[in-house]
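See the structures that follow.
Every read-out reported here was derived from the displayed coordinates using simple, explicitly stated rules and does not represent laboratory data. Because the structure is predicted, anything quoted here is derived from the model rather than measured. Cβ atoms are built from the backbone, for glycine too; each structure is taken alone.
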Structure 1
Amino acid sequence: MYFFYFYPLGLDRRLTRRPVLSWGLMVLMFVAFIWMKYFPDAFPLDPWDLVFFPGDSPPWTVTTAIFMHAGWFHLLGNLLYFQVFAPPLADRLGPWKFGLFFLLLGNFGNLVHGLVAALGLLGQGGLGVMGASGAVAGMLGFSLIRFHDARVEVAWWVLAPLAGQNKAGKSHLPLVAAVGLWVLLQVVQAAVATETGARISFGAHLGGFAMGLLLALVLGELRAGKAEAAQARARRYFQAGHFHAAVGAWSEYFEQVPGDLDARLEMARALLVSGQRPAAAELFDEGYRTLMAAGRADAALAIYDETTRAGITLDLSPAELAQVAIFKEKQLDYQGALDAYRRLYETHPRHAEGHRALVRVIVLCHGKVADEAAARHWLAEAHRSLPPGSWREFLEREFKLAPAPDAVPLSDQR
């Protein structure tokens, strides 16, 4: 006698939003089970009227049967698979599209069970079907195409009493191997199904799985899966310190998804740590300008700060540098504003924006930053280089700046 069980625990795919629909469907299945198991008389409707009995039930029970379960192991087994595969699929497809697919896969699995039962196969002649197994199997098939490069964590248990074996553990497997093992177990158990076939609807499992595969291929999910596989490899390489390999994987990803700004910034970081600073600076500069144009100033300033820490100078005009400093003042980041104004003055000392930046440096040093030594230094710089005009008059009036020794002509007015 030999038993082998395994269940998925997690998939190495990121989520970009909360899986609200997935949670909602799980709650619905749990509530329906509690009603059926413990409070069947709570409503005028008999919960067994929602189970699909081929040839004896209304057509709509093909759908309602998806949410009904026969026992705790039946429910928890389906929910365990569901909570691993549903959230990443809903995240990629969107909640409405995923919800439609969930129902379509569950309905198709139940209809295949109806055909198997009508033909008297697998010892299931005349038997009804309930549960989300067909839909869950369909998600496995869909995931096999969409997440073909993913790895899944599985818990396993091997029990062979006659051989004295009783082992359990956790392992990380390629998704292709894990799903392939699941399919193999279904086929083997279906082939030998006698008593087993009366309890488990292998027709619903294999039918839902086949429909999931078909839907994914028809919808072009293989191409999207290749792009996501390249993205996942790039992140794994980066975390492992293989930065050149990460750059190569990102390049492969951008061949299919060229407009992913967040990914381009991740590639810029890989380029930076791999020593390709000019290429990294170009991508950071592109990201900064794109975010500013989209009105996402906070995200753009985060890029500015990141490049400043890395010693990369973005190719910003005097007006753009002034914009950075102004935004930082609005955010009450006075030290950051001071650094931006100082950079503006040092890179464009004879530009009108540079003159204004020098005045703001002095004002911030006297006020918010409270660095009197720096204020005196920059006042001396203003005395030496600031040309006659309103800014110099302001400093003479507010900070007792000495009159200009000679007029300095304005130039470099780009």
Structure 2
Amino acid sequence: MAAAQQLSHVYPLGAHLDERGRLQVGGCDALELAREFGTPAYVVDEDDLRARARAFVSAFAAHTDDFEVHFASKAFACTAVGRVLAEEGLGCDVAGGGELTLALRAGFAPDAIELHGNAKTEDELRLALDAGVGTIVVDNLHELTRLTRLLEERGTTQRIQLRIAPGVSPDTHPSISTGGPNTKFGLNLEDARQALEQAANSPWVDLEGLHFHIGSQIMSLAPFREALERVTAALGTDFPVWNLGGGLGVAYGPGQPPPSVEDYAAAKVAMVRELCGPGKQIVDEPGRALTANTTVTLYTVQSVKQNVATWVGVDGGMSDNLRPMLYGAHYEVEVADRFGGATPCTVAGKHCESGDVLVRDALLADPRPGDVLVTPATGAYGFSLANTYNGQPRPPVVFVSRGDARLVVRRERCEDLFSRDV
């Protein structure tokens, strides 16, 4: 009988093929999960999620006593995921009123929450003030004026950071580059000087520091330093808090590995200490790097047909993983009980769009209707971007840990699609 086979770091920690060649995640059999919970389904290894949170905390703690790690909740805006990370002592970064409400429900202390957003509404600002969020990251001059007015009406003060666009574009897809010279996010350096003066003259805002986030899925540490150099050269270093955002990339396949969490934390602490001086608090906002590789998505093959290519049609697609359609994101895919196939296939979703393709260059083991397919590294943005196109109910989220599986988000029902009708 064959021995169990460990899988690459694209899969959750500890995921392996058992002696029958069947995928095991969090001690649970993938085919049994598909039978119990149906497909498509997001399967999250809870122990892996906790381990990644602890890795970030310990990596920063090894180099500084004054730091905070905040979960960038847009990566996996799910109450149960947030609850785990709150239990692990992380703060939370939210982009709007909906994510703020989810963060509070998940158990994050209001003072540990940062509100982001390039176009916050007045209602969202009021919601944040009512909740007592720790920090509002101010994106633009209009927002600073609006927030100051609301605070003056209340007679209260609020901690803020100014989001800066440093003019640095890392080597990543343009759709997830957020710190370049032509971005919708943050204040350019000229406007930032005006915002600093406006904040200094207001008794209602407490400017604790600067924030910048240059993008996502970054595989080199050099752009972080370039961004900090530009910001400090233009605006100085006289700020107690430096929030360098997140952006650490993850592995989606066997290509270039990302920097380790340890190297990432060490580099950020060293550059702040060198360029800004001692005694600064560092805030980091990992999202994808916390959640992506904790999760796999299970699908069931519905059809296999041949024309120019071999098309494998599954029961999900752009409704549960929009990233391949948004910016060509690549995923691995396997038959859950027959890894290592050699049949070239295009794995397509079920939606009425020719572009609804999950994986274009798959190699599968003789796929057949009824097979369960698995795509790893789907714990970042899949659930958050899920939609009901073609009336497709959104998938459930299943937590697995040490052989136990539990439903934390139920599958959407067709009647949910019209639950808001009036």
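Once relative contact order in percent (Cα under 8 Å, 6 or more apart) is computed for every structure in 1, 2, the highest value turns out to be that of 2. Work out which structure the value -20500 belongs to, where helix-only ellipticity at 222 nm (-39500 (n - 2.57) for each DSSP H run of 4 or more, over all residues; to 500) was derived from one of 1, 2. Going through each structure in turn, the value belongs to 1.
Out of 1, 2, which structure matches 24.8 when mean count of other Cβ atoms within 10 Å over residues 139-146 is calculated?
Working: 1: 24.8; 2: 17.9.
It was calculated from structure 1.
Computing Kirkwood radius over Cα pairs in Å gives 22.5 for which of 1, 2? Going label by label, the one that fits is 2. Out of 1, 2, which one gives 1.0 for distance in nm of label points 7 Å out along Cα→Cβ at positions 115 and 203 as computed from the coordinates? Going label by label, the one that fits is 1. Here distance in nm of label points 7 Å out along Cα→Cβ at positions 275 and 371 was derived from just one of the structures 1, 2, and that gives 4.8; the source is 2. 15.5 is what came out when mean count of other Cβ atoms within 10 Å over residues 59-66 was calculated for one structure; which of 1, 2 is it? The structure behind it is 2.
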